[in-house]
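Read-outs: derived from the displayed coordinates by stated rules, not from any lab. Since we're looking at a predicted model, the values are computed, not measured. Cβ atoms are built from the backbone, for glycine too; each structure is taken alone.
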Structure 1
Amino acid sequence: MLTAKQNEYIRNATKRWNLKIGAVRSGKSYVDVAHMIPWRLRKLRDEQGLNLILGVSKSTIERNVLQPMREMYTSAIVGEINSENIAYVCGVPVYCLGAEKINQVSKVQGASIKYCYGDEITKWNPEVFAMLQSRLDKACSCFDGSCNPEYPGHWLKAFIDKPDLDAYVQHYTIFDNPYLPKDFVDALCREYAGTVYYSRYIEGKWTRAEGLVYPMLTESNYYDESTRPVALYSTGYRTIACDYGTTNPCVFLDIWDDGTTLWVDNEFRWDSQSDEAKRSASPYRTDAQYADDMTAFMGDDPARQCLIIVDPSAKSFITELRQRGFWVKEGDNDVADGIRRTASLLTRRKIMIHRRCSGLIGEMQAYVWDEKAALVGEERPVKALDHGPDALRYRVNDLPEWRTSI
């Protein structure tokens, strides 16, 4: 059964651009997969032009759009994405493309599009969105989409604020979904209270990030030897995450995953500017020396040899590790999404940090948003005291999206 807010959208979404923006779990996407997408595809079936679903990636389209539709209408009505990036939905071909990176523009360029559905629009590359604007060129062309709000200077906020835009924009709070369990809503409100994520994920507002990046980090995110899970080392999956530095600190984090929670169990840190480094024979360490440090940090127990996720800019160090036989993966350096995902895990106590990781804890507690960047419409943390948080973010970004979604 649809909510009053969802029925309001169905009645009023008659413009070229129709968007639902607001809180998580508020029912924004449900009305699309249950009604709008199949209805638009059937209505425009005989018109000229392509049908398109754009999301952050093909995997997020599958998870957020196609799979929920398939559960409602069966796989006979909603197919899977094939090798040509097409899924057959309601008997018509629909191109399904990622919109996160600029190289996706070429897949839209030159096409005439009659209908496009957009998932998680605020995470798209703006050049993909700009190209889409020029391709919705039929008299019947229209767009439905949904997303969570971000900071007020975001390019999508500037687009929907245009006074002459042919658009219907509907805003949601989490309280617009009467079917959510009250205990769940109350828990989220408590967990996000006092943070930018309360304004965005609960109230559905475009809000500037200020102050601490991780104010949700509390004593309940810490553990010690007495509270570590007994079977963690025998059943958990180990990864070492590395933020590389020569003049800046270099950090290794020993992280164990029990399937639901990341346990940051130990850290290595070398700061060439520290008193300890200045007293040493070689304060500025080479790739070979850091590889020696990694060997010692990982240990020689065959059962504990593991993947190393490394700062993607550290090309020479990655090469050194691989030449020594280590299993190495370049980290995903998406800062904004990585912070969002890390914050979600911290809030739900799905990241636990051993108290001996004092360097990481100190940096997480001091990690702040850049106020100067906010003044020019950008959102990023201050580039200082961020080496441990960066290493943790590389590990979090390697998790499947469902692990970090609310």
Structure 2
Amino acid sequence: MYIPRVIEKLLPGILATFPCLAISGPRQSGKSTLLRQVLADYRYATLDDPAIREQALNDPIFFLDSLGERCIIDEIQLAPGILSYIKIRVDQDRSRNGRFVFTGSQQFNMIRNLGDSLAGRIALLDLLPFAVEEIRKTISVEEGLNLFTHACQTGSYPQLATTPEIDRRLWYASYIQTYLERDIRSLYDIGNLREFHRFMQLLSVRCSQMLNMSTLATDVGVSVATIKRWLSVLEAGRIIHLLPPYYNNLGKRITKTPKVYFLDTGLLCHLAGIREPEQFLQGPMAGALFENYCVSETVKCYANLGQNPRFSYLRTNNGLEVDMIIEGSGLRPLPVEIKLSRTPSASLASGLTRYAALFADAKPEEGLLLCLADGQRQISRGVTAIGVIEYLDTLKRMIV
């Protein structure tokens, strides 16, 4: 069963104005399925196939000739050398758009290679696992509470969401093994795969927290430099999202301690060993899971609309905390506080009130207290309590 993706709406405009399009995202997020469904008239080739990959590496001109006028090349990062030949073909006739479409599972490597070869000739999109709008097409759920527990128990990868009878534990175990063996070992020198897997497990129980890399390095038994490199690997594979602290100085945002979130809450629960539904709402990680879920859905919402705003969190020396601040895409700073509660109150929004007073010069948007209550209502001056569905709808209206 094919579930239409939100990002589909962007494709006609991009293919009409750019010679090339690249869609990155984690394995099994639906990149190939989307393109083969929407661009059925394009020739398709996957470099996951060893024979096709060998042809692309050893005889790139013949390989490109065989694909005709318009084509999809899957997992382009496995044969980056062909991009130079594609650049030549694009430059020979810059008036022809929508000729080449690429996918890739390793964002940083792919974008670096594409930027070197096709700068100004290519548009970039990021396809993540199912967002709430897409999940709701597979299940009859209208409450934020049930959407959250579904994300923890089932996850948001398309195959899991559309195949109720699948063994989810086995699927996630196989996914991690495939990810380690095919993407990590083939593209990065990360050392011991068992240690890397242990690192992923330890990272999962630190979700939604400020990341102490020294402590994590000690627990895994590797250096801090190795931890930093492994974090970059997971970020490149769109397994995690690192949220930097808020600073007016952009350089400080990059160097200071980030918070870590998994882009699929189901994978997070699998790695952390959280299996039972009562643990999602009442276990020791319940609040962290809900915060992870809300941040990941925020990232997906913007990615599906082709937007790349700045996300950050705020924590000051005098105890002021705001879980997420969204900037860019035409927005004034939008502060969001995330609470695992169905009974929002003004006391839960004290950080938002203090933020509005401290950063009044920035003229921030009214604060949002994102919680499990359905609907939305104002709970104090400048603060609105809002449910998950209404929150995501609000973000989309702000972008449009």
FRET efficiency 1/(1 + (r/R0)^6) of positions 117 and 341 (r between Cβ atoms, R0 = 41 Å, to 0.05) - highest-scoring structure of 1, 2: 1
When mean projected area of the Cα convex hull in nm² is computed for each of 1, 2, the largest belongs to: 1
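When semi-axes √(5λ) of the Cα gyration tensor in Å, for residues 197-380 alone is computed for each of 1, 2, which one produces 27, 21, 16?
Checking each candidate, the match is 2.
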Of the structures 1, 2, the one that -8500 was derived from, the read-out being helix-only ellipticity at 222 nm (-39500 (n - 2.57) for each DSSP H run of 4 or more, over all residues; to 500): 1
Distance in nm of label points 7 Å out along Cα→Cβ at positions 21 and 309 - highest-scoring structure of 1, 2: 1
When mean count of other Cβ atoms within 10 Å over residues 77-84 is computed for each of 1, 2, the largest belongs to: 2
Ranking 1, 2 by mean count of other Cβ atoms within 10 Å over residues 125-132, the structure that comes out highest: 2
